[in-house]
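The structures come next, written out as structure tokens.
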Structure P
């Protein structure tokens, strides 16, 4: 006897596995509407517990008269990558926090999933801008690469160097491995200008580097900059810096509104070996 299967049952069977997977997938968690316990709201030294903050739309601002009065907390970036080698991504959340003074302290949170719920697996310690601040993070070969800014004086302004750290998640614990690799940020004095032809809104530069090539471009606040780099071996990336501020870090394509007027530094980096590249920059 041939049994007939209800079309509704077939439809549910097709949908249900996807829904179950989504419920247990870290990508389904809305980290811009979430509860955090940032270090800037940690009063354990005064005998008080950590104070949770609930972000809405990626932001939290404490109400006047509350325990956290003057505190501002913002989710700056959420990215994903497999840090355990199990084929499932973890989420890395970068945040900024101010407690009412001039400091802007960053911090990273690494989340995984357990029993269908997000759990905190570790924190990436941060700093105040040039004093140990985290400029970018990325997942490479199962490890978390953290780029941190610094200077010899320890001041919050004036970047002298960038340290690249490697962190790994092993046995449920996030820990730094090996020694950080330091590179000097240098100055823009020896950088090459990016020139546009008369009437053009974009310009292209080409080159070959096994380290870093730096270019400069004058631009105004509110303008939109678009940058794209290509390389035959797919081993070139770029970063954009304005003074101490990293606009974007180690990417191959970026577009956005510029936050301030000034001289923007675009550095091309070889991610492995020697990279031949073509980079096009547009301003409008």
Structure Q
């Protein structure tokens, strides 16, 4: 079953407005859209003309926002041998976790835990994979909820970026550290703003590069700038959009996508 997009156009408008610290009255004054229309559009009554004006004021790509709102944007299906994803419910949303393995050695790494690691643990056992690391993108609860269970079952070492809050049992590392999974290499990039020390893991050696980005970027959206909206935008552009267009983006929520697709289809990032 296809994984739905994480965010609607109203979510995107809300994230951008909060990130820029604009009230509805300020947004209305700057966009030329009446305050009542601002409230109506944000509540789900889509108006393309008003939405375009709001997008321009909020620094969003208007064409990408309208395409998402009208349902004409849908991420192309992407996959690569060696990448497996798992989805589990967490409150009123779902959260993703991943396993990436080297088919030639059966060594693997897990990325985040999700809210229920049962499917991941079953997959590792059924595929006879040797788990080498558990790599954490950031320490928000939905991404580390099953950490203790995975460690208890696998005795695997855990790594997390050193700008994140202390995580018991995990080794903190600075962005730039490299890992290896059999013949695969993993680079680490600091993509913060949603979290104070979010890490993107870029895996090389499969048929396409894979970037496990946590909540830095979603298909058609991005994580809210809970720490710094400006830095979330900046590091996404500098550290993720500079990867090759063919790079698969494995996000913490929503479906897989690619760098090239997000350059044209993400309201926050489209060039």
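Upon calculation of mean count of other Cβ atoms within 10 Å over residues 175-182 from the atomic coordinates, which of the structures P, Q produces 11.5? Comparing all candidates, it corresponds to P.
When mean projected area of the Cα convex hull in nm² is calculated, the result is 13.5; to which of the structures P, Q does this value belong? Among P, Q, the structure yielding 13.5 for mean projected area of the Cα convex hull in nm² is Q.
Could you tell me which structure in P, Q was used to calculate helix-only ellipticity at 222 nm (-39500 (n - 2.57) for each DSSP H run of 4 or more, over all residues; to 500) as -8000? Source structure for this number: Q.
Given a value of 2.9 for distance in nm of label points 7 Å out along Cα→Cβ at positions 151 and 247, point me to the structure among P, Q it was derived from.
Q
Taking relative contact order in percent (Cα under 8 Å, 6 or more apart) from the coordinates of each of P, Q, which one would give 11? This figure was derived from P.
Taking distance in nm of label points 7 Å out along Cα→Cβ at positions 39 and 135 as the criterion, the largest value within structures P, Q is that of Q. Taking distance in nm of label points 7 Å out along Cα→Cβ at positions 167 and 199 as the criterion, the highest value among P, Q goes to P.
Read the figures in this text as sums done on the coordinates, not as results from a lab. In this text the structure is predicted, and so the values were computed from the model without any measurement. Cβ atoms are built from the backbone, for glycine too; each structure is taken alone.
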